[in-house]
Structure P
Amino acid sequence: MRGYRDGVLHVDGVDLRRIATAFGTPCYVYSRQQLEANWRAYDTAFGTRRHRVHYAVTANDNLSILRILKHLGSGFDIVSGGELERVLAAGASAADVVFSGVGKSRAELVRAVSVGVSCINIESRGELDRIGEVASELRMPVNLALRVNPDVDPKTHPYISTGLKENKFGVPLEEAADLYRIIAAHPLLRAAGIASHIGSQLTDIEPVLDAVSQVVTLAESLRAEGIELEHIDVGGGLGISYQDETPPPIAKLVAAVCERVPARYGVMMEPGRSLIGAAGTLLTTVEYLKQTPVKTFAIVDAAMNDLMRPALYEAWHGVVPLETAADGGALVHCDVVGPVCESGDWLARGRDLPARPGCVLAILDAGAYGFAMTSNYNARPRPPEVLVDGDTFTVIRARESLADLMANERNHLIP
């Protein structure tokens, strides 16, 4: 858990100055305590109801994070072959994996079927045809669910909205029944469930319940035809409070969903952001204060390649100093920007901070879609990741070196 003690920012029992000194900045820091508490909040909320909490690996795929969640009993929701390999490398079983995603390649499907993932969420007729061919070639049965698109507005940023007709995700609800009949007629395909995921950073339960009601209606109509599904996957886009959002309590969401889903169906939920988002902090050091005629810039050593969310969709992250009493606490109204050669390279705008060259700032709630979206733009090595466990901490991904960036390149000498 994150908070100040004697004017110094801590994560759990660790003074963040120790991590900044030991590993430099920029640097990602995660709280194991927060991650575990968030996951247990979902699992406990279901009580005795048949369910499975699948962590959305795309939020943060560090192997240590995945191992912690495996230890808790989590399943995993993946969207690529690479994520499948990371989950397996973390020691999880393929039987704990649901494979989602709109563009699965043939090679990815062959691998998923070969290792025995528990369910593949199909998102188009073309994908269904391909998985049918793969199953026949491998002579292996495959559990499937259709991800339906209920055309529900999640009331979130359009870049992270996935349940509207204009989005690329899912099968139109009116086409789903015919696809389930095709599945039922195939000797190796089995209709195991139905899925819906309307978007991320959701702060209102009603759109989720609207989508759930629609998929339950479809499941019940299929049951009347003799196609009985085992589970209903309700997605997992519950938001967190970056600024002034007020997402519902996890227990309230779970209770409302379970009330809408008949007891004959198990419930799957796929949280990502709400598990790891608030558990992560990005540390960065102020390099310069630059005054222009119109504003002041706090130029830091983190950049858009380290945290893409603000540049990508103007995401808001809280920014606080590591030491509240630093330099007497005099505040500077500034934009926090990075050194990358793009005007879009900003991390926060219009903040009042005790920013001075050399001081360390903490960018809050950066655990989800933070390191996962990092890049090497401007030939910048990616930052380290550090896990805090009680009053100890350890590196769970080392800082990249410049040699790492060039290791896979080949020198072609031009005559």
Structure Q
Amino acid sequence: MRSSSPDLKTVLIASGFILTLAMGVRHGFGFWMQPIAQAHGWTRETYSLALALQNLMWGAFGPFAGMAVDKLGTARVIVIGAFLYAAGLLWMALVDQPILFVVGSGVLVGAALACTGFSAVSSIIGRTAPESRRSWAFGMSSAASSFGQFLMMPVEQQMINHTGWQNAFYLLAALLLLVMLPMAWRLREPTIVHATGPQQSIMEAIREAFAYRPFLLLLAGYFVCGFQVVFIGVHMPAYLKDKNILDPNVAVVSLALIGLFNIFGSYYAGKLGGIYPKRYLLSSIYSSRTIVIALFLLAPLSNYSVYVFSAAMGLLWLSTVPLTNGVIAGIFGMKYLSMLSGFVFFSHQVGSFMGVWLGGYIFTKAGNYDAVWMVTLVLGVFATVINLPINEKPIVRQSVLAT
């Protein structure tokens, strides 16, 4: 374990700035879909595949970034992530070959998000916050990410409109480095002080988690979360244009509303997670999402219906994050929280890959998103059911009891 950590206020502020930019920039990638596709003569499927690979690589690198955080500390991993993120944005601005664009941006941005996202900061937040405030602290970090989406949606759209899509990437790359590097410095921790007594190895922790049914249920539920939010986040601007809502400000306001209301949804989800069973809250979130999506599809489409849908989805958007991290911390403890959160998040990102890619693929084949919307409804029902039997009690380790 570590001898000490920065105080909770410092951790929440520094990680909040990092998450605000990391998630805010990433949530705005949908605005580049049409200008990049038009500039290079690509279909939407090509750009969708690039974002899908980003999400998949984000998840694939997540456990390794978590291991690095648990071993090297949060600050060093975030510094690496900041440089990778800037390199990924420059790659997206400069490369015009489809395969190189998809693979390069997918690997660079995916790895960057693994080093600067929730899993990277969850460990230091969990260690710094007392157990009674841990769920609340996770909620605060999710709220920071939500604020990033609210803040960066109009900023990125205006950058594209006023400077061009390539220059917008250059500006964002510089902004990431200017903000993330100083904030990473605030998350420096003392060197590790090894505790006495039985110590669980990394492989033992992985085997224990994957043999434990509640962990597998979390993996399944988080897959659905990734599918739903990334499909909506990336394809909503194009979907609205297809439905003759041609004013680009409607899409900007829509995604900004998701970010704004997600601030409140994430915060209160974390707060409620310290009071009520997290499995019931997770199940309620997925069932509510299913109802909101169904009503959106059934109601006449208008600017007003888009805004109402976005506000409602915002309350439910990342509210799963503090609850899921809270369940993992409660079951397995803090030592390998970043790594185990990374594995669960990998499932989320497999869902994200399927959501963003399937949206582009089905649109290319069918000319609409109808089938993908139906899949989101079915998956929502599945996630509602799968979270109910999760056992949140701390796991009993026989090796520890035997000593």
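Computed over structures P, Q, mean count of other Cβ atoms within 10 Å over residues 208-215 reaches its largest value in P. Calculating percent of Cα pairs over 37 Å apart for structures P, Q picks out P as the one with the greatest value. Supply the structure label, taken from P, Q, corresponding to relative contact order in percent (Cα under 8 Å, 6 or more apart) with the calculated value 19. Comparing all candidates, it corresponds to P.
From which structure (P, Q) was helix-only ellipticity at 222 nm (-39500 (n - 2.57) for each DSSP H run of 4 or more, over all residues; to 500) calculated, if the value obtained is -9000?
P
Just so you know, all these numbers are worked out from the coordinates, no wet-lab data involved. All of these numbers come straight from a predicted model, not from anything done at the bench. Cβ atoms are built from the backbone, for glycine too; each structure is taken alone.
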